[in-house]
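Quick heads-up: structures coming right below.
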Structure I
């Protein structure tokens, strides 16, 4: 074998960095920067996304109700059939 497991091949021109898990912070700046950033992005995109979604929902519900109404029989059309 060439080396230990994990050092089996030499890859040129690839630089890797690692940090010990004991030196990492799991959620750095989560409450101070993360939540405000999510709120800012939500406010910026809600007016771009919500109107088309509402229009599609209203069109879909109108189409379903129109289809269900067209499947029903109109009893007035069949009163004089005998």
Structure II
């Protein structure tokens, strides 16, 4: 099984895709998901604590990921 993860802006560039299929089974925690993503080509570009959204809500690394959740990695953005 794999968990789909949406990527945006610089993360999409780093991974060469707008979506990843992460080889991990749900349920799991966000920290588990990020750990596996770091091992993938481009994963070294993630900051120490990347912003993660589950079902369009910011979550902490100890948050659960369930089957069917929408996961997104959001890169840092600047603006004013």
Checklist entry - Where does the value 2.5 come from, among I, II, when distance in nm of label points 7 Å out along Cα→Cβ at positions 24 and 40 is the thing being computed? => result I
Item to check | Structures I, II, by FRET efficiency 1/(1 + (r/R0)^6) of positions 32 and 56 (r between Cβ atoms, R0 = 25 Å, to 0.05): label with the highest value | outcome: II
Checklist outcome for this item: One of I, II was used to calculate helix-only ellipticity at 222 nm (-39500 (n - 2.57) for each DSSP H run of 4 or more, over all residues; to 500), yielding -16500; that structure is I
Checklist entry - Can you say which of I, II returns 4.3 when distance in nm of label points 7 Å out along Cα→Cβ at positions 48 and 72 is computed? => result I
Next on the checklist: Quick check: 2.68 is what I get for Cα Rg over 2.2 N^0.38 Å, calculated from one of I, II. Which structure matches?
Outcome noted: I
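Read-outs throughout are calculated quantities, based only on the coordinates presented, and are distinct from any laboratory measurement. Note that this is a predicted model, so its numbers are computed, not measured. Cβ atoms are built from the backbone, for glycine too; each structure is taken alone.
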